[in-house]
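No value in this document is a laboratory result; all are computed from the given coordinates. Quick caveat, the model's predicted, so the values are computed rather than measured. Cβ atoms are built from the backbone, for glycine too; each structure is taken alone.
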Structure I
Amino acid sequence: MAQNGLHEEDDALGAAVSRLDRAVAGLEARIAARASAYDAGEDDLFESDRARLAGELDASRARERALEDVAAEASAALGRAAAEVRAALSAEEG
């Protein structure tokens with residue numbers, strides 16, 4: 001019984017090691033391909049990252065400006081509503 005359990009654990013461990021080996025081999029292949037492309041001038045990793053990040057930053061700044069505009073409009077509307085409430089309360093008191 002114990003022999004059978006050890007055999008199953010060995011099989012599971014062997015399968016896990018095989019999966020890890022395949023994953024590492026795949027990762028190494030992708031790294032080698034990217035390095036070859038970079039060496040050949042086909043892929044500038046830093047430049048593509050920089051361009052992507054610059055685009056994301058521009059989009060974020062645009063969203064920030066839009067939110068600031070909406071917040072200013074909401075603040076103005078709230079100010080007008082508060083003024084109307086004060087005017088209505090003053091009219092009821094007078």
Structure II
Amino acid sequence: MLQEHYPNRLCYLRRRHGFSQKQMATLIGLRDRTMISKYEHGYVLPSFPVASKFEIALDAGGPDIFPRHFQHWRQEVERVKESRLKVKA
């Protein structure tokens with residue numbers, strides 16, 4: 001499956017919506033497709049404004065676009081919650 005080869009679902013969702021990388025760059029306000037490729041391959045994480053524009057353009061939430069990152073971040077937050085609760089108890 002295509003999405004298994006990428007660290008996120010940007011490429012999969014972009015293609016599902018029928019957008020080229022150049023069209024996606026234009027949609028979210030970038031000059032060219034270079035950064036789209038970097039985002040799709042996981043070389044760079046988009047800033048909050050760019051990630052929000054991806055959500056709008058692809059009609060998907062952050063956890064749907066970046067499932068691995070959100071899973072990791074969720075685990076980090078849960079570990080901190082648990083450790084702080086144990087300290088207070």
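Points to keep in mind about this one:
- helix-only ellipticity at 222 nm (-39500 (n - 2.57) for each DSSP H run of 4 or more, over all residues; to 500) from the coordinates reads -34500; which among I, II: I
- Taking distance in nm of label points 7 Å out along Cα→Cβ at positions 49 and 81 as the criterion, the top structure among I, II is I, with the largest value.
- Test item: semi-axes √(5λ) of the Cα gyration tensor in Å, for residues 17-56 alone calculated as 27, 14, 4, pick one of I, II: I
- semi-axes √(5λ) of the Cα gyration tensor in Å derived as 31, 13, 11 - corresponding label from I, II: II
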